[in-house]
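**Q** Just below sit the structures, each encoded as C-alpha cells.
Bear in mind that the values in this text are calculations on the coordinates, not laboratory data. On a predicted model such as this, the values are computed, not experimentally measured, just so you know. Cβ atoms are built from the backbone, for glycine too; each structure is taken alone.
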Structure 1
Amino acid sequence: MATIRDATERDLSSILRILNEAIETTTASWDHDKSTPERCTDWFEQRRQKGFPVLVAEGADGVIGFASFGIFRPFQGFLHTAEHSIYVASEARRQGAGRALMEELIQRARALQMHVLVAGIEAGNAASLALHQQAGFEVVGRLPQVGRKFDRWLDLVFMQRFLGS
C-alpha cells in the first residue's frame with residue numbers, strides 16, 4: 001500500500017515523469033506535448049501559493065502517483081468547487097494508490113470547505129470512471145467530441161461529488 005504525503009520540491013522530477021508518461025501514452029491528459037521542469041515547478045508553486053494540496057503516493061521504490069486540485073473555474077462563484085487530477089505511474093496502476101490519493105484529496109477538500117469536487121474524465125477511461133464511482137462520484141454530463149488526441153475525437157465525462165460543506 002502506498003503512503004500518501006504532501007509533495008515537496010524533491011518530488012517534482014517524479015511528478016514530471018508520471019505526467020509525461022500519461023501525456024505520451026494515455027488520454028488521461030489531453031496535452032500533446034510533454035511538460036517541462038519549468039512548467040511543473042510553476043504549477044507546483046501556484047498550487048502552494050493558493051493553498052491547494054499537491055499530494056504524492058509513495059511506494060517501496062519512490063513516488064508512484066500524484067494528485068491535486070484547484071478551483072473549477074476562475075470566477076468568484078466557483079470558490080467552493082474544485083476540479084482534481086490523479087495520476088498513477090503505469091507500473092503501479094490498479095494497486096490502490098489512486099484510491100488512497102482520492103481519499104486524501106476528499107479530506108483536504110473538506111478541510112478547505114469545498115462543497116463539490118469535479119472530475120473531467122475521457123469517456124473511454126474505464127478505470128478512472130470506476131475509481132470515481134467507487135469514491136461516490138456521479139456522472140453529471142458528457143461533452144461529445146470536445147477533444148482530440150491520437151488521431152481520434154474524445155468525449156469528456158464530468159463527474160462530481162458533494163462534500164457536505
Structure 2
Amino acid sequence: MKKFFKDFKSFMMKGNVLNLAVAVIIGGAFGKIIASMVKDILMPVISILIGKNGFENYKYIITEANPDLGIVENAINYGLFFQNVIDFIIVAFVIYIIVRLVTKATILANQKQLEEEKAKKAEEERIKKEKDALEAKQPKVQDLLMDIKILLEKNLKAQKE
C-alpha cells in the first residue's frame with residue numbers, strides 16, 4: 001500500500017500532470033469567455049440579420065405539445081445546432097489567432113536570442129583574435145631562452161679569448 005501511494009505521489013508531482021491541470025482550468029475559463037462573447041455580443045448583432053428570435057428558436061416541430069393530453073413537444077432544434085456550429089467556428093478562430101500570435105512571438109524571441117548569441121560569439125572571436133595578436137607580438141619563453149643561451153655562449157667565447 002505504501003508503494004501505491006508513493007507511486008501516486010510521484011505521478012501527481014510530475015510536471016505533465018500539473019501542466020495538464022492548469023491547462024484544463026484555464027481552458028474552462030477561456031471557454032466561458034468565448035461562450036459569453038458569442039451569446040452576449042455576437043449573436044445579438046447576428047439576430048438583427050436573421051430575425052428577432054435568433055438561431056436558438058428555429059426548430060422543426062414533429063409533434064406539437066398538448067398539455068391536456070400530456071403530450072410533450074417533439075422537435076428537431078436545428079437552430080441550436082447552428083448556434084453550436086457558430087460557437088465552434090468562433091472558438092476555433094480565436095484559438096487560431098492566439099496560437100499564431102504566440103508562434104510569432106516565440107519565433108521573434110528565438111531570433112533575438114540567436115542574434116544575441118551570434119553577437120556574443122563574434123565578440124568572443126574578436127577578443128580571441130586580439131589576444132592571439134598580442135601573444136604573437138610578445139616573445140615566447142623558448143625564444144627568450146634561446147637568446148639567453150646565445151648571449152651566454154658569446155660571453156663564454158669572449159672570456160676564453
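**Q** One of 1, 2 was used to compute mean count of other Cβ atoms within 10 Å over residues 22-29, and the answer was 10.0. Which one was it?
**A** 2
**Q** Continuing with this model, one more query. For which of 1, 2 does relative contact order in percent (Cα under 8 Å, 6 or more apart), calculated from the coordinates, equal 12?
**A** It must be structure 2, since only it matches.
**Q** Assuming 85, 26, 9 is semi-axes √(5λ) of the Cα gyration tensor in Å as calculated from a single structure, say which of 1, 2 it is.
**A** 2
**Q** Going by distance in nm of label points 7 Å out along Cα→Cβ at positions 30 and 134, which of structures 1, 2 comes out largest?
**A** Across 1, 2, distance in nm of label points 7 Å out along Cα→Cβ at positions 30 and 134 peaks for 2.
**Q** Figure out for me which of the structures 1, 2 the number 0.00 belongs to, where FRET efficiency 1/(1 + (r/R0)^6) of positions 102 and 150 (r between Cβ atoms, R0 = 30 Å, to 0.05) was derived from the coordinates.
**A** Attributed to the structure labelled 2.
**Q** One of 1, 2 was used to calculate mean count of other Cβ atoms within 10 Å over residues 94-101, giving 11.1; which?
**A** The read-out was computed on structure 2.
**Q** Same structure, new question: Given -9500 as the derived value for helix-only ellipticity at 222 nm (-39500 (n - 2.57) for each DSSP H run of 4 or more, over all residues; to 500), which of the supplied structures 1, 2 does it correspond to?
**A** 1
**Q** Consider the structures 1, 2: one of them gives 6.3 for distance in nm of label points 7 Å out along Cα→Cβ at positions 6 and 78 as calculated from the coordinates. Say which.
**A** Value 6.3 for distance in nm of label points 7 Å out along Cα→Cβ at positions 6 and 78 corresponds to 2 out of 1, 2.
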